[in-house]
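These are the structures, in C-alpha cells.
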Structure P
Amino acid sequence: MRLRPTLATLPSYVPGRTVPGAVKLASNETPYPPLPHVVARITEAASEINRYPDNSAAELTAVLAAKYAVGVEHVRVGCGSVSLCTQLVQALADADEQVMYAWRSFEAYPIISAVSGASSIQVPLREQVHDLDAMAEQVTGKTKLIFVCNPNNPTGTAVTRDALMRFLRAVPDDVVVALDEAYREFVTDPDVPDGMSLLPESGNLIVLRTFSKAYGLAGLRVGYAVAADPALTAALRQTQVPFAVTTVAQAAALASLEPRAERELLARVADIVRERDRVQATLLGLGYEVPASQANFVWLPLGAATTDWAAGCAERGVIVRAFAGAGARVTIGSAEENDRFLAAAAELR
C-alpha cells in the first residue's frame, strides 16, 4: 500500500484534552447545555434517523437567508464551519496554488491546505493581531483563497472595520477572502465589523459562522456560509459530502434560531463576556500579558514557558490548550471554573 507522501509531513489537529475530575478550558466550548426546547427538538428529530437528512438543508437555509436578508442562493449549510473551510480550499486551490492565512491562527488551516495539495502562505501576526497590510503585500497570481479569522483563534484579537475594508479593497477581485467568524457573537468592540454588513460591497467575500460556540451545539457539527457571489455557495454544494448535516443537527439549529431561543442564548453570551472581561482583568492584575479578547477565550503569550505552565495548570486540575513555544489559550467557563483557573494562574505566577 502506498500512501500520499504529504501524509508523512501533515500536521495533526490537536483537540483539547478531557481529564476526569479536571476543569476543561481547552476547547472553546460553552459551559451551558442546550436550551430545554432545543433538546426536545433533538429528541423529536432522533425518531427520524432511519431516513437520510435533507441534503440541501432547505428549511435551515431559508431561515438563515431571511435572518441576513439575502437570497437562499447566497447561503450554504455545512458540517461545522471547519468543513466549509475544507470545501472552500477544495473548490478554489489546485496543487500549485496558494492558500494564505495569518499565523498563528486556526490550526486547521494548514492541515486542510496540505491535504488538498495547496501551498500555505503563513503571514506572522503583528502584536498578536492579523497584519492585513503584510498579507495584502504577499498576494501573488497563485493566491486563490485568504482566511481571515476574526476574532482570531487562538489569540482572541480582532481587526477593525477600517483595516478590514482597506484589506478587501487591496485584494484582487479573483482572490476569495473567507472571513471566519466562529466567535462573532462574543464581539463587544463596536470597531470590529459584522462580516455580513460587508458583503454588499465585497464581491469576493464569504462569511463563515457556526452553531458550535455561542449556540452550544459543538457536538452536532453544523455551520454555514453566506457569500456575496452565489457561485461560491454553489461550489460548496459541489464539494460537500452527501448528507453531511444530520437531521438532528438541522433540527437543533432551527430551534436555536427561534426568537425566544436566541434571546436566551444571547443572554448566556453576555454572561460569558462578563466572565471573559473579569478573567482578563484578573490576569492582567497578576502581571500576565493578555491581549484584548473579543472571543470566548483569552490568550497568554508565554513563549518558551507555555508547556510547563500548562502542565502546572493540569496539576491543579485545570486543562488549558497549550501551543508549545507560543502561548496558552484558556476558554471562559462558568464562574466557578474560571475561579479555579485563576487560582492556578496566581500560584503559577
Structure Q
Amino acid sequence: MDDLDKIREEAGRQSRLQLERYQARRIDLESKYILQMAHLTVPATVWKYVQKAVMASAANLVMLDLEDSIPRDNDELLALGRNNVVRALEELDWGKRLRFFRPRGIALDPLHDDIVTVVQRAGARLDGLVYPKAESAAEIESLDKTLRRVEELAGLSPGKIKIEILIESATAVEEVFEIAFASRRLVGLIFGSYDYWASLGQRAASYRSDHPLLNYARIRIVQAAGAVGVPAIAEMTTNYPVRDKTPEQRIAAIEELRHDSELALRLGFSGKWTGIPEQTALVAELFKVSDEEISAAVSEARAFLEAERSGRGATMMDGKMVDRATDRVNKTVLKTAYALGVLDDDLAAELGIK
C-alpha cells in the first residue's frame, strides 16, 4: 500500500466513525410515536376527567398529570393521583392513544418516587412519561438510569418506557440540543411557554403568543427535535372555550387557539398541547396531514426513485425540481401516512420508509 492509499484508508476510517456518531444521535421512532398531532393533559386526581380524556377525546396522546394539578405537600391528593394513573392504565380502553403521565420534576420529587411507583405497578401498560422542567442533559441521564433500573425490577424490556421532555426555562432552551441527545428513550420535545416566560423575569402583561422571545425558543426546540428525529409539540393555549363564557368569549378563545396552532405549524411543530377535549378536537383537525399532501409526497417519491434508476440525481415534476432533499422532506409525510395506515406495507417498502 502506497502513502496515498494509506491517507485514503485513514480518512475512510475516520469518516465511518463520524457517520456512526451522527447516526447514533438519530432516533428511529416506532410508528405510533409519530402521531402526536393533539396532546391532552388532564389532572390525574379527577377520575371523570381521566375517563373522558382516555376514552372519548380526539387526542393522540393523553397525559395524566401529577405535577401542576396537585398542591405541594398534599400527600393525600398525590396518592389519589398515582392510584388513578395506575387504575386508568389497568382498567380503561385507551384505543390507539398514547398512554403517558407526568411526574413531578426534580425540585418536587428528587427521588423519582412518582416514576418508580407508577412504573413498578403498571409499567407494562405505560407508553411513557412527560418529564417537566428539565434543565440539563445530566438530569435526563439520571432519569434514564432510574427507568432502566425500574424496568429491570419490573421485568420490562429495556427502553420500553419512553420520555417526552418539557422545555420550560431560558436555561433549558439554551441546553435543548444536549437535552435532546441525552436519552434514546426520547420521543418528543414539548414547549412550556408560560414557565419559560416566567424564567425570563417577564411581566404577564407583556406576554403574547407571537412574541419574538417565544419564537426564538420555539425555533430552538424545533431544531433540536429535528436533529434527533422526534416531534416538537407546541405549548398549550390557556384561554379555554368553556361553558361559563359568553358565546363571544368562546368564539374568541377558539380563534386564539386557531391562531396559536397556525403559528406553531408555520414554525415546524408536529402537534400541540391542549387542556380540554374541545381544544383537542380542533387541534387534531388543524395538525392532520391531508390526503392531498400524502398523494403529492407519494408521486414525488416515485418520480425521484425513477430518476435515480435512470442514472439521474434529480427530475422535474410540474415545473418543480425533485431531488434528494425533496425526497427527505417527503419521507416525513410518508412516515406519518404509514403510521396512519394510509400506506400499506408494500407501498411503504417501495418508497423506502419500511
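Points worth noting:
- If helix-only ellipticity at 222 nm (-39500 (n - 2.57) for each DSSP H run of 4 or more, over all residues; to 500) is computed and equals -11500, the structure in P, Q: P
- Comparing relative contact order in percent (Cα under 8 Å, 6 or more apart) across structures P, Q, the highest figure is found for P.
- Test item: Cα Rg over 2.2 N^0.38 Å calculated as 0.98, pick one of P, Q: P
- When FRET efficiency 1/(1 + (r/R0)^6) of positions 22 and 46 (r between Cβ atoms, R0 = 30 Å, to 0.05) is computed across structures P, Q, the figure 0.10 traces back to Q.
- Mean count of other Cβ atoms within 10 Å over residues 62-69 - highest-scoring structure of P, Q: Q
Here, each number is a calculation from the coordinates, and none is a lab measurement. In this text the structure is predicted, and so the values were computed from the model without any measurement. Cβ atoms are built from the backbone, for glycine too; each structure is taken alone.
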